[in-house]
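Novice: Some structures are shown below for you to check.
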Structure 1
Amino acid sequence: MERVWKQFEADLNFQDKLSYWATSETYGFCFRGKGWGSEFNHALSVFAGSGIAAEFKGSLTEAGQFIEEHSDYIISHLNYDLKNQLEDLNSAHDDRVGFPEFTMVVPQWVIRVSGRHVEIGGSPTNEDGQLASDIFEKINRVDLSKFEKTIVDNVKKRVSKQQYLDNLERIAHHLQRGDIYQANICQEFYWDHASLNPAQVFNDGFAANPNPFCALFRHGDQFLMSWSPERFLSFSGSNVLSQPMKGTARRSSEPLLDMQYLEELETSEKDRRENVMIVDMVRNDLSHFAVKGSVQVPELYEIRTYPQIHQMHSTVKAELKPGTNLFDALLKAFPMGSMTGTPKIRAMQLIEEVESTKRGLYSGTFGFITPEKNADFSVIIRSLLYNAKSEYLSLQVGGGITAMSDPELEYDECLAKAEPILYLMQDSKTAESNFA
């Protein structure tokens, strides 16, 4: 449909209020962060929406046609376990959150925010101008002061530290045999009987960790609160870009120590090898749908600093073959190499053997497609998954394991990734010993 846009001016706290509106319906989303759309001039302070105007119900092979038929915004998520439809794989572990494996939706309402400027887009009917005004006023009436910080104590671990170390020993055996060169092994922290307001948690997390690809998503009783720093794929015209992230270091409030952590990451042979393995895999993934000779690596081993951690990134770019549907290309590269390992299929088989939780939306992807057929999709990491009906809250973290990995350091890296979110959900910081 061709949307009718109505424009408004708002206070800056309107951006926080949007989170509550976006999750007040059974389907809603909110994208925040400087990364979204930055490759195709769609960068906004917030991009949000709610309701369902059209929803794809067919098979994966028909999804590309749905995109071609709708010259509108399309929101989509892919669970990690969609791999089972793409390859001869399976996932036997329990899924305690319950996101559907795949959705693709044209939202009923879309809101674009740039600073104080707000645009609300609905369907082209006579009453939509008034409805847009009603929505704007409804959002403005949200009283942020009544939403107190959520405290969720009594976090549990799906596996003990020793079990995690034992899992790494099993992977080390396959590394030594040459079955794989890397595998991303994850573990889960979780809460039973967790009562929380996902919009408030997302806003608090964004204030503490304003990472480039933050997103809030509601699908029925399931919620995603993501503060991801990693892009999976961006499509801009005929250009496609991936930015795999491998290599993590803690930050310190003491400047000299913080710089030491950064320099150690920058010069770490283990992290560089891990990073370049995934870069090579991404280059191979993109080559399936790229113009021959167009795959390039303009950035390798780039260190980016975030509020809580330092990360090593690389960038892989390519030109799409003429006539390539962007969703078909996305499926060719899915799941992302940074969350699997290499070779990808064998790594995913071994991941299933040693992990204890079905990943679901974690290490999957979430993103949007524009009316111009540009798109941006993130890697779902540094995220909370929540089932409001069962009150089950999940936090998964992991790391790439290679022949050079020290199991104790890998466990410490997992904690470094988990701690900002664990701290967010608790009244005070929790020492590592509490999770031993």
Structure 2
Amino acid sequence: MLKKFLCLVVGVMIFALPARAELKVDIIAGATDPISVAVQKFEISGTASAKDAATIRSVVESDLKSTGLFRIVSHDALPEYVKMNEMPNFKLWSAIKANVLVQATLSSEPGDKYKLEFYVWDVNGTEQIEAQSLIASKKSVRRLAHIMADAIYERLTGEIGYFDTQIVFIAESGPVDARVKRMAIMDQDGFGMRYLSDKNTFVMSPHFSPNMQTVVFLSYRDDDPMVWTLDLNTGAQRRLGRFGGMNFAPRFSPDGTKIALSLVKNGITHIYEYDLESKQLRQLTFGNSLNTSPSYSPDGTKLAFNSDRSGRQQIYVMDLATGDTKRITYGAGRYATPAWSPDGQFIAFTKIADDTFYIGIMDPDGRNEKILAGGWYMEAPSWAPGSRRVVYYETEKSMDGMDRTSHIRTVDIMGQNVYDIPLPDDVSGVEPTWSPKLP
């Protein structure tokens, strides 16, 4: 039954020509002028739908614009229509201050498929810098657009794209004192939200497996807080195990073979590691303190977590081979919910100080702390592929304090280009987790 709610995973064949030019935007340079990108109206071939072509064009433009790194040239300003096999008049495009020109053709293929071919031109360098051909099911028009946007983004920034991804989160609805919490999934731009759990079971803390086939989450099914897994292909749910106490805050290891989680025994919360193959549980933290929110390093050798062992909630990093543990946060306030970036260069965190919540990043040793966002309540940072954007949720209260609305937002590592992911009017979003790139 769950299949009809899930995205259609479509094999996409990609053919590319080598790129030569060096047109690039420095995405960590701070406040820089965005690159102007002109996306020309798509050519149509065969029985391809003009509506689908317009959708792909619009999604590509929205993806690029959402980064804050690119300015989309108005369609009304485009000086000429250039066919795919013709050389553009670069002087005309330069006159409207376009740095990049994108051309594309959408054609129908046997087997109810589309072929999307596109060229990317460096206007100032007067040369083609990217050419690709994508083939996929006609049902995956938006995914074709995200893959095309990723290719353009990667060519112009040199970084891994993140548009062909999804976000799993907890969708909240109803009054504050009777919230309904359902696990949901959507594309990274908010499109196609669908529920993964019913409204009768309280769920929290969803996280993807590295291969995108499974989501691990906390479920209060039958008022018993336990960690469960959901198979995204079949919809099957399975309890992780009976561990003799409440367990929560699950995270997959980078190779997908283990799950780190917190387990409460005798009133004390410690972090354990569960081996999915051997079904063995290994205790990682000890003592009388509260330890939770584990996050693996990308190479799987270390674990970041928060603990109150020093008297105040702080972030620690453990070497999983030796058990050696080091405290890495010493700033004012409390630190929580560490999340290691996919490239291993940063740890994102939640900080609470002076009655304000903050989302920030720091080096893995705790140095170079940088605050990205702050507000009344925000939490749960998670990284996009490429390690240049963080998703989190922010809760705002009404003027009379009687209502709460939670937004899912993304921000870059410079603390700029905040983007609100649109949700249905009656839905608030909390605890988002960004997926790896779709297979």
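Values in this text are rule-based calculations from the coordinates and carry no lab data. Being a predicted model, the structure only gives us computed values, none of them experimental. Cβ atoms are built from the backbone, for glycine too; each structure is taken alone.
Novice: Given -3000 as the derived value for helix-only ellipticity at 222 nm (-39500 (n - 2.57) for each DSSP H run of 4 or more, over all residues; to 500), which of the supplied structures 1, 2 does it correspond to?
Specialist: Details: 1: -9000; 2: -3000.
Computed on structure 2.
Novice: Tell me which structure, out of 1, 2, gives 23.2, 74 once Rg and Dmax of the Cα atoms in Å is calculated.
Specialist: On the way: 1: 21.0, 68; 2: 23.2, 74.
Answer by label: 2.
Novice: Something else: Computing relative contact order in percent (Cα under 8 Å, 6 or more apart) gives 11 for which of 1, 2?
Specialist: Values: 1: 24; 2: 11.
Considering all the candidates, the number was obtained from 2.
Novice: Determine which structure produced the value 2.8 for distance in nm of label points 7 Å out along Cα→Cβ at positions 343 and 383, calculated from the coordinates; the candidates are 1, 2.
Specialist: Numbers: 1: 2.8; 2: 0.9.
Structure 1 accounts for this read-out.
Novice: A value of 4.7 was derived for distance in nm of label points 7 Å out along Cα→Cβ at positions 103 and 183; which structure in 1, 2 was it taken from?
Specialist: Numbers: 1: 3.2; 2: 4.7.
Checking each candidate, the match is 2.
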